[in-house]
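Take a look at the structures below.
Values quoted throughout were computed directly from the atomic coordinates according to the rules given, and no laboratory measurement underlies them. Being a predicted model, the structure only gives us computed values, none of them experimental. Cβ atoms are built from the backbone, for glycine too; each structure is taken alone.
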Structure I
Amino acid sequence: MSSAICYFSGSGNSKVVARDLKERLKYDHLYSIGEVEANREVLEGVKVLGLIYPIYYSGPPAAVVAFLLDTLSNLKLDLDYLFVLHTHGGLPAYGPAFSDLLLSEAGYIAAYNGSIKMVDTYTPLFKIPKKERQVKIHSKIEASLKKIASDLDKQELRLPYRLPFNRLALKFWRPGLGNRGAKDLNFTVSDGCDGCAICQAVCPVNNIKMEEGRPAYLHHCEQCLACYHHCPQRAIRFKKRPLRGYSWYTPPNTFLPKG
């Protein structure tokens with residue numbers, strides 16, 4: 001019985017969680033959503049599937065919505081077990097409920113719909129906490145992942161976290177998906193850029209191309225801030241200084257204990 005986890009990740013938290021769970025659960029495959037969209041055949045024959053992604057603007061990223069309603073819907077997978085896990089910095093908000101409704105539109109039902117709190121990496125509004133605080137958050141993530149992995153290994157059921165008026169909220173939320181792309185106009189690139197192209201490599205939606213050794217944005221941005229957090233020269237900045245100043249985040253290689 002083939003098993004796989006598909007993830008979407010910006011700053012890197014969701015990718016680390018996906019990799020940790022793949023290792024812990026001994027699943028067969030780990031794919032980014034972009035990899036699946038480039039070659040849908042990789043999911044053929046999969047019977048157990050996990051979806052892991054962050055919550056942006058109170059719901060799934062626009063690229064994830066497109067993946068659910070296009071790629072996953074058209075694949076029509078005959079799954080024995082489907083789980084979805086959301087990473088978030090503040091509250092899960094409508095994310096789990098929206099995922100539930102969108103999966104239903106795509107022809108699927110998630111048996112397990114959960115969320116896990118991470119370090120909030122949206123630096124236009126929040127300052128990355130100091131290392132001591134990050135260590136405390138990561139220790140809680142470790143404990144949460146152990147419990148989640150145990151639940152998933154036993155293929156337990158879990159209903160999504162819900163707020164009132166989910167369907168109405170989804171109706172008003174969806175039009176905003178198309179308005180995010182141009183938010184990359186808020187980025188600037190300083191003279192500190194050395195043309196390493198890491199920003200291009202880490203962008204999960206291929207929104208960056210290098211022109212004359214500098215990143216150029218293509219205006220289908222998710223505001224995941226992968227380019228900002230991963231820039232080794234700290235050359236990617238914002239036109240408006242963040243409310244709490246500039247700060248950066250690098251996720252650990254794993255949230256699981258060593259050994």
Structure II
Amino acid sequence: MNKKIKILTIFPEIFDSFLQTGLILKALQKGIVNIERINIRNFSRESHQKVDDYPYGGGAGMLMMVQPVVEAIESAGEGKKILLSPSGILLTQKIVHILSMEESLIIVCGRYEGIDERVRFFVDTELSIGDFVLHGGEVAAMALIESIIRLYPQFMGNEQSLNEESHSSGILEYPQYTRPRSFRGLDVPEVLLSGDHEKIKRWRRTQALLKTKSLRPDLWEKIHLSDEDKKLIEHLEKNNEQTGRDE
């Protein structure tokens with residue numbers, strides 16, 4: 001049974017190229033997932049399919065009206081109902097994994113200055129992709145959908161690649177290189193050319209840990225280091241100290 005994702009939006013055309021390129025298109029063609037777009041405007045009872053209005057009590061901008069949004073949600077049927085909102089829970093890989101287990105997802109894209117507060121009584125959860133402002137939820141929906149679909153069986157086609165990627169293991173991905181071997185004085189690390197798979201494995205793990213510690217201290221604080229990880233870090237730090245003395 002394939003997975004189902006329904007996108008509720010007032011701009012369904014935004015998703016045209018997203019659904020017609022790359023691995024997303026292949027997933028649709030293979031029947032791994034079925035994605036349906038539902039135009040919230042079709043549920044408007046106002047003239048010209050109006051779906052926004054001024055907020056009670058005054059204030060800047062317009063709000064999406066509760067009636068068309070809720071009726072669009074109800075038309076989508078059964079499924080985990082997600083409202084994309086700047087006040088939602090910050091999306092993480094852990095949440096993505098949980099959502100990838102759902103058989104059906106209903107994603108509501110907000111627009112304008114916000115959405116009528118009463119809509120929140122008709123969804124299961126609210127998610128945010130970060131502390132920044134977008135015109136609407138459509139771009140966030142694309143990010144959410146891609147992150148979920150790529151965890152579906154048969155989507156990536158390379159389980160090892162999926163497991164080694166940044167955030168899948170709780171740390172950032174190790175540095176990677178391809179040809180040429182040297183470019184403008186920047187060389188590929190010799191260990192990657194050694195053919196020694198055990199050394200390469202240790203180097204990659206060490207670099208991933210260091211990269212996470214340097215660039216994402218928030219993730220670093222949550223990592224449970226194995227005894228082997230601690231030895232790798234300790235060994236590298238000793239080498240760095242020795243290099244500093246020699247210089």
Structure III
Amino acid sequence: MIRESTTKPQLGNLRMQFWRETIDKTFKGIPPQQPIAQVLYNSLEICQLSPLFFKRIIDERDAQLYDPPYINNKDLESYGENTASCLLYLHLQSLGVEDLQADHAASHIGKSIGIVTILRGFPYLVSKRRMLLPSAITSKYNISQEEIFRQGPVKGLEDAIFEIATLAHDHLLTARTFLQSTPNQALPALLSAVPCDLYLKRLEKYNFNVFDPKLAIRNWKLPFYLWYNYNKGTF
């Protein structure tokens with residue numbers, strides 16, 4: 001990730017601009033001599049992909065270089081929509097799926113993935129003195145940002161995490177309401193909901209303590225769950 005690998009936002013901005021120009025040139029049929037650009041260019045001969053989704057991802061990553069504060073849950077949802085959801089839209093396009101119901105499902109799954117990504121990365125982000133919990137949530141539960149930076153788990157944090165995890169879970173539930181009207185070809189993209197759901201279940205098992213080291217252990221059963229859901233036509 002560019003945000004984690006650069007020490008100055010300005011350097012990150014330059015790299016983001018490079019990718020904007022790369023996307024523009026590739027979609028104009030003059031891709032740079034760069035491996036990713038070449039692969040993308042070849043992919044455009046097979047499937048129709050929208051440059052808009054690439055640019056939304058880049059713009060969101062660019063904004064993240066400056067650690068913008070999240071005010072409320074809608075900011076979390078916006079982050080997920082502009083990153084994970086856009087990737088899912090592109091995945092659907094690569095599968096040749098043009099379906100409004102599939103897009104709705106992908107939107108909600110992406111929002112859930114974005115929120116779960118923040119929860120999973122919470123211990124690491126705190127170690128770098130970065131706080132991505134919305135200020136409305138920390139205020140609601142009287143959570144001190146500085147106390148979390150100093151000692152990790154604090155009073156009220158598990159309640160705050162529970163509220164945010166519930167938001168992510170609600171988006172998964174909403175996504176599933178579109179399942180019956182979504183074409184089968186969309187399922188490979190929508191299976192991205194499976195690891196998201198598994199993490200939320202494990203988080204609940206450990207009482208919404210994001211600092212529990214067991215949450216950092218990879219789920220070796222994930223391939224089975226993906227296979228199972230694929231064969232059942234669910235996510």
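Of the structures labelled I, II, III, one was used to calculate FRET efficiency 1/(1 + (r/R0)^6) of positions 139 and 195 (r between Cβ atoms, R0 = 41 Å, to 0.05), giving 0.85. Name it.
The correct label is III.
Thinking of I, II, III, which structure, once helix-only ellipticity at 222 nm (-39500 (n - 2.57) for each DSSP H run of 4 or more, over all residues; to 500) is computed, gives back -8500?
Derived from the structure labelled I.
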